[in-house]
Structure 1
């Protein structure tokens, strides 16, 4: 794995800080799903006023079957659902008539993906009919700068629409294997549909960059999310099949998953295609470098999902009905990150190193210098000592009460067995029977830890139960739906978060600059640090 001190990592210049995890889709908005609307700007204000440094989101990609942001049609493109329709109306691309009377879902705290698939697509297509690319000075430049992924993605989505949404593996053989004549004919035949996809990505990019700048101007950095695998039904796999373990007809030879364990006797068969790492290595991991580059255009920091797969990943023969037939295979290791740093510099990454972690995975995380993750909900098994207990943390980590895949803290403590619940209560010194009070004590425990960074899901600050859970892994139909109720984020909640943030010295640099009390405290700390350095 190389010298573990090879990279100093971005954490050496980090301050003690905190942030909130809230998917964009979970924000309140008028039209069925959280988006880049005024409510998103109000959420940035809430983060700023609460002393927060980070807003963590989920992957930005356009979602398909199951609505999961981790199974996207593209790892480079943005989700058109996030385009704010009200902004398009203000720009003259939509009218109130275009938006009134449409079904965007009847429940303000839950996304109805079936409803918004129809209503939002109809509105966006109407906006496209009024869009004049010649009057948009940045449109041509956007298409040119992003041509390396946009051309393939726009064509992929246009052909997919022509085939009533069918996966590319059942398209006509000439299109499935990207025959040159068939591709040329499709580009000519579907020119308008391709232009529509370009329009969607331009509007997404324009609106997000405006919101991103607003966040940065208010002292808030964006933590994005980059899944390890791509979806099989995606522009990535169709456009560059040579990157994957496919046969000559672009049928997978192997797929991803995880082995049997105490929770699943058959293991998990995810079905994502497996990378051909020898091909990627020969090309200096160019695709991965471009992927990091694009994600870092949209975000300030990246949480890299399933980080252990860079060390070893679980590979299952295609056609298997369970994951029992799989085997562990060596991943690209530090070499991939050598290339990323060579091209992009010292990128800011959080390594999602959860689950069963081997010594070699630990060595890889240390070699990169990236901070790993600690999930407090994982800590309280009275049968064994857990690395997730705060007294065992190092500074270079990011602590969460839970993630998008976990129960909310309130839901977790309600469902915990009595022995584990008693252990958790004694550890955090919270003997409350009131689960709301316990939730805040749990958050307090994360905040007071030595972890450089603390990220709390918004539902936990709101003391929500599992009705507000984002995702329940290995299930479909009820995930990625929770939303804030309009006006739910109060000044009182912001002040409570700020008080906690100040108490445990996690206030943002922005607040240190603009809050007189925090500015004075920061100056005293700087003076003390300089004095200690002078003393050696």
Structure 2
């Protein structure tokens, strides 16, 4: 045990550059380690030593030609990775091990009622144009998402914010309408990138200027973005690539071929149909993480026939979830229960509190008759960018729905423009959500009555009352009761059908060093791969 501890200590010194390879091997031999073992330990330690250089080429889904640099309008993985992962910083961030850490906010304190938050802004940080970050940039960046009818997707998340004010150059005070002990988590949302102030209350988002580890060189929305390392980045020992080339590759086969031929170094969203074949390639590594990523089928509750809850319940009962788990995501995940609170959330309802919904065509038929239908025809709109395999999933759903009296036509939509033209516009469609770390976050962003991304247009008085109460409830037991009741309401009356929680599966070439522990909150190591990885 002492020898193992000594070798581990030597490895840390070699990785940190405090000793060289020869000194490591000689010390290990003196400790009684054989020469082959000493050389092996040295190679492992040196492989974990960060190296600068090279261009990272990554193939990512979710880009669109309609993408903009406005942080409030970030829609999917491509722009999350470019803006939050490379170009800009947030006030807080979630580390690879799931802990909340300070980013541009060095620290924060709250009053006992969690209604007033004091954010201490990091000093000495520069934007790419040389401007020094100060409290005004923070105030205007947060205000960019506030106000009635503000189109920002973070508007619902910040609905409780009453005011944001600067106190000197490096402190910001945020006043909330009610207590919210999760507020620092919300500040890590990928829409809340900090941008430079224009000096008139607005921000400069158009230029792509940020404080992040990489600077935009060329940007063709949804197609290709090239960034270069920021030589003045405030985070030490990060951002090891000279350049990052992000390519929007929607087609799963094209992404896979690009990785296999060496045209790209890494990719998200591995096609689960071919993942086992990809695993056989010794030059490719497959990594999967399981968190709260979820497949959803939003039904817009203001559009017929989904304005009738019995129709929505019928849909929720005609999906064979076990079949989907096996055939749509090939076992990479677990069953969903029409409830967005996932396995990584602490207040998730257990099966005693909320029994698992099963495939039950007779119950679906009952709800259809209750809604006034002997038979009903509906359309389901799907594209791979909604979630991989969504068209096949639609076909499975159509098959299992027939015996209940539901005729489902699957409409294949183009990937480009899907989030602008189909999602939140067509009555019944395919969607996915990456996991949010807190119950308040996901409920506020997607299910609150006034949320910008309320993709079912669902409004429920009791639910919205509980949402406000739970935010400020400091008693963990009472807070759990409130969140469990909210999950029951969404399950039985909401507009979302949530059949599955899905693992994130990515792949990368052998030339990349990827840490053993990677984040499970977003794809590609929390979309921070450009900052955390390097070429070995």
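A value of -8000 was derived for helix-only ellipticity at 222 nm (-39500 (n - 2.57) for each DSSP H run of 4 or more, over all residues; to 500); which structure in 1, 2 was it taken from?
Working: 1: -12500; 2: -8000.
Derived from the structure labelled 2.
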Rg/Rh (Cα atoms, Kirkwood Rh), calculated, reads 0.96; among 1, 2 the input was structure 1
Figure out for me which of the structures 1, 2 the number 0.20 belongs to, where FRET efficiency 1/(1 + (r/R0)^6) of positions 77 and 413 (r between Cβ atoms, R0 = 30 Å, to 0.05) was derived from the coordinates. 1
Work out which structure the value 1.8 belongs to, where distance in nm of label points 7 Å out along Cα→Cβ at positions 53 and 213 was derived from one of 1, 2. 2
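Where a number appears in this text, it was derived from the coordinates with a stated rule and is not lab data. Remember, it's a predicted structure, so these values are computed and weren't measured experimentally. Cβ atoms are built from the backbone, for glycine too; each structure is taken alone.
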